[in-house]
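Enquirer: What follows are several structures.
No lab work stands behind these numbers, since they all come straight from the coordinates. What you see is a predicted model, and the numbers here were worked out from it, not measured in a lab. Cβ atoms are built from the backbone, for glycine too; each structure is taken alone.
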Structure 1
Amino acid sequence: MYLVFLRFSSNKAMASEFMTSHKEWIARGIDEGVFLVVGSLQPALGGAVIAHGIPRAQLEARVAEDPFVVNDVVKPQVFELSPAKTDPRLAFLLP
């Protein structure tokens with residue numbers, strides 16, 4: 001499982017220009033079962049994604065295709081999380 005942080009860069013003002021294509025990128029990740037949760041980092045710091053079921057190299061390649069990343073609206077960081085215990089509803093995340 002991965003936590004992806006997409007923190008705004010100094011080009012934050014360009015976000016509206018690429019928002020539609022960024023949302024399409026998010027929708028593909030959800031439709032393909034890679035993104036489990038997507039949301040905003042508050043207060044207005046950027047966004048975050050919880051991803052699962054994909055090798056890290058493939059996830060990093062996918063993140064690199066985000067129009068916000070391509071156009072330097074955000075700076076991505078990918079962290080791997082190895083779940084040790086979950087609520088029963090999230091047991092599918094355990095190794």
Structure 2
Amino acid sequence: MFLIYCPHCEEHREEEEFHAKGQAHIARPLDPDNCTDEEWAQFLYFRDNPRGLHHELWVHASGCRKFFNITRDTQSYEIKETYKVGEQPGVTAAKSA
């Protein structure tokens with residue numbers, strides 16, 4: 001059994017109650033009506049796929065039905081932290097030089 005902590009319910013629940021929704025912290029174009037096709041495609045379709053720490057958007061589908069973010073290691077599947085949408089992650093990957 002794999003448990004995930006929901007920051008809204010403030011308790012650990014089984015993984016089956018949650019659904020991953022993709023990369024977190026995606027910035028929407030400020031003026032979508034005037035952005036190029038390439039800029040719009042970048043926003044809609046292109047996502048990071050790092051080896052290591054990754055910030056993901058999840059939803060507690062069978063519980064409170066609220067969205068939140070998870071910082072997860074994509075190599076080990078270990079969840080480093082969960083935090084509410086709008087908050088900044090406490091755990092971040094080291095910047096490469």
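Enquirer: When Rg/Rh (Cα atoms, Kirkwood Rh) is calculated, the result is 1.02; to which of the structures 1, 2 does this value belong?
Expert: 2
Enquirer: Another question, if that's okay. If helix-only ellipticity at 222 nm (-39500 (n - 2.57) for each DSSP H run of 4 or more, over all residues; to 500) computes to -9500, which of 1, 2 did it come from? Spell out each step's value before the answer.
Expert: On the way: 1: -9500; 2: -2500.
Corresponding structure: 1.
Enquirer: Additional query: When distance in nm of label points 7 Å out along Cα→Cβ at positions 22 and 38 is calculated for each of the structures 1, 2, which structure yields the highest value?
Expert: When distance in nm of label points 7 Å out along Cα→Cβ at positions 22 and 38 is computed for each of 1, 2, structure 2 gives the biggest number.
Enquirer: Let me ask something else about it. Identify the structure, out of 1, 2, from whose coordinates relative contact order in percent (Cα under 8 Å, 6 or more apart) was calculated to give 43.
Expert: Among 1, 2, the structure yielding 43 for relative contact order in percent (Cα under 8 Å, 6 or more apart) is 1.
Enquirer: Quick one: distance in nm of label points 7 Å out along Cα→Cβ at positions 46 and 70 came out at 2.7 when computed from one of 1, 2, so which one is it?
Expert: Values: 1: 1.9; 2: 2.7.
Here the read-out was taken from 2.
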